[in-house]
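Computed from the coordinates by the stated procedures, all read-outs in this text should not be read as laboratory data. This structure is a prediction, so every number in the text was calculated from the model and none was measured. Cβ atoms are built from the backbone, for glycine too; each structure is taken alone.
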Structure P
């Protein structure tokens with residue numbers, strides 16, 4: 001998902017709590033909602049921007065302490081990646097943000113790459129992860145997803161950033177939604193290009209996702225997991241989510257019939273309903 005527009009907030013919005021904008025090593029994060037509520041950390045997909053979660057953030061902040069951050073290398077965070085870069089390094093960034101926000105544990109809502117990072121953190125530091133919402137995620141990359149990333153990689157290398165950003169909605173949204181929201185997408189494209197990471201960063205992040213494989217370790221993730229998927233996801237086949245639900249010991253599977261890879265954007269009402277239901281159950285709210 002691309003960076004997206006900045007999260008909107010009014011001057012008198014009391015839900016927003018002032019915090020230092022960066023972790024000590026340069027990750028941009030913000031908190032939203034009551035400080036004493038259960039923490040919910042949102043981790044975005046390949047685009048890395050916290051703005052992806054705009055349809056969820058302020059709604060959940062009425063009941064939870066929402067933590068938002070921009071992935072390393074993207075948006076408002078430091079533009080250099082941890083070397084060597086990996087999904088495990090992405091999971092370490094979640095820990096860094098939790099420490100900066102003074103949160104010992106959190107429910108982690110992750111979209112694709114963000115969910116993979118949550119899985120990696122749950123394997124390394126299970127006490128930091130109260131639960132996971134894995135949105136259109138996988139335990140090992142599917143051949144179809146690999147083919148899509150190969151095409152996007154070649155597009156970026158040979159045709160440049162604008163062609164890459166222009167093609168991005170094809171992988172994220174249903175065709176009908178793209179057709180009906182073309183003006184919005186054209187507007188967002190300008191913003192995405194202005195804040196686009198370096199080509200090396202994007203390629204390194206894609207390589208990290210391609211190398212990730214915890215299929216054999218899924219039974220070791222004992223935290224409650226909502227496996228959330230869209231049946232018409234163009235990028236990640238729904239069979240990947242079915243496999244997660246079958247192999248994770250404490251998983252609930254929720255499949256939306258429509259919405260594409262970025263279904264939390266295209267159908268936020270349906271997605272938010274399932275999200276709140278799950279969080280209410282696992283947090284005792």
Structure Q
């Protein structure tokens with residue numbers, strides 16, 4: 001079977017509904033052999049969306065070592081947490097070198113949390129200038145933003161610039177906290193942005209509820225929303241293959257099923273969302 005694909009918003013690019021996240025075994029140091037095997041297994045299984053970040057330990061370098069001639073077959077993304085133009089350009093230089101690529105398909109401003117960060121990013125000599133410059137030079141094709149904690153901050157960002165994509169948490173605990181599903185998805189849809197889901201399994205915490213609900217239902221929940229792909233970090237090839245199976249067999253939940261899953265998760269929502277191992 002093939003992994004279904006969806007268009008990544010106004011980019012017009014079709015990507016698989018499962019993306020390989022840059023965390024899990026990829027957010028490590030010294031696991032070159034394991035990372036190489038995982039990335040190439042994802043390629044062999046048909047995954048087309050691959051994600052990393054400048055902040056993710058050796059993740060970018062693992063991609064650079066593993067992809068080689070297969071780079072042109074995929075949609076490759078990374079992120080910069082720099083807030084200044086100078087810092088972001090330095091990050092991009094490092095990223096391209098690490099990934100052994102002369103361009104990124106998508107470069108994202110990473111994890112904006114405060115109003116002060118917004119002022120810096122979009123102010124004079126702010127990071128957004130580096131992102132625009134990189135796109136004009138052909139070093140990146142598309143520009144995105146990621147929001148992890150506060151949808152109000154993410155909303156300000158996507159109202160400040162015409163981003164191509166937005167990366168946000170999508171899981172059944174979300175509606176009971178600060179909800180990116182309710183606050184960001186409608187705006188992103190109106191702006192025809194590609195919406196990328198993360199934290200689908202609540203950083204692995206979904207497995208704690210297997211007594212009540214299957215892990216697969218969390219994946220089905222996320223992809224039953226109008227998102228283009230869900231990125232999942234994997235600790236092993238076994239986890240990767242399980243997620244590929246979920247994607248290949250994906251059937252959306254209807255509204256009743258989504259509400260039922262949210263109700264099951266509700267008593268644990270705060271613990272799941274804010275748990276720190």
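Looking across P, Q, the calculation of distance in nm of label points 7 Å out along Cα→Cβ at positions 42 and 154 that yields 2.0 traces back to Q.
Among candidates P, Q, the computation of Rg/Rh (Cα atoms, Kirkwood Rh), for residues 170-233 alone that gave 1.09 used structure P.
For distance in nm of label points 7 Å out along Cα→Cβ at positions 162 and 178, the calculated result is 2.8, so let me know which of P, Q that is. Among P, Q, the structure yielding 2.8 for distance in nm of label points 7 Å out along Cα→Cβ at positions 162 and 178 is Q. Assuming 27.8 is mean count of other Cβ atoms within 10 Å over residues 114-121 as calculated from a single structure, say which of P, Q it is. It was calculated from structure P. When helix-only ellipticity at 222 nm (-39500 (n - 2.57) for each DSSP H run of 4 or more, over all residues; to 500) is computed for each of P, Q, the one that comes out at -11500 is Q.
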